[in-house]
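Listed next: structures, encoded as structure tokens.
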Structure P
Amino acid sequence: MPFAPNPVIWGSLLHASRTRGESSFGELAARRLVELEPTNVAHHVVLANLYAEMGRWREAEEVRRLVKEGGLRKDAGWSFAERVG
């Protein structure tokens, strides 16, 4: 690759690896995302969920603990629709 992978590339690889069941590659992609954007709690959540899917409960709990101790918070999602007429 002629350039360093950025979060968009790692996110794409993470999604593809989860879709295809390649959990070890998904773990690598999720860890890179956490390294590149440590304050993005979504990356931590994906990594914790990936560990849980793999049955690696200690690692999942450790990631969740780090999120809590680090003061990271996941904002609740929301959307709205405007009705015209």
Structure Q
Amino acid sequence: METATELAEEQPEAWQVAATGFRDMTRLAAGGAELWRDVCLSNAIPIGDTLAAFRQKLEQIEAWLSRREGQALVEMLLKVREQRIQLEE
């Protein structure tokens, strides 16, 4: 949410193109700060591990974009599409 807000300060039209899914994904930000602080601190190690893995994946995607490796992007998108479909089964 914070990153989106910072980007929207530079590009106010960003909020206009944000889909309803963005609101759904960020609804936790509307919750109590103390509650989420406690949840985060109680789960600091697994959250840290997940953030490290997420950071690594973002860096990989950034590299593919900078090198314009479209096939790598397609392969990743097909893989995550299949993973998402399997959630529904």
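Taken together, the values in this text are just the output of simple stated rules run on the coordinates, not laboratory data. From a predicted model like this one, the values you see are computed outputs, not experimental measurements.
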Practice item. Consider the structures P, Q: one of them gives -20500 for helix-only ellipticity at 222 nm (-39500 (n - 2.57) for each DSSP H run of 4 or more, over all residues; to 500) as calculated from the coordinates. Say which. Key: P
Exercise for review: Could you figure out which one of P, Q the value 51, 37, 24 for Cα extents along the principal axes in Å was computed from?
Suggested key: P
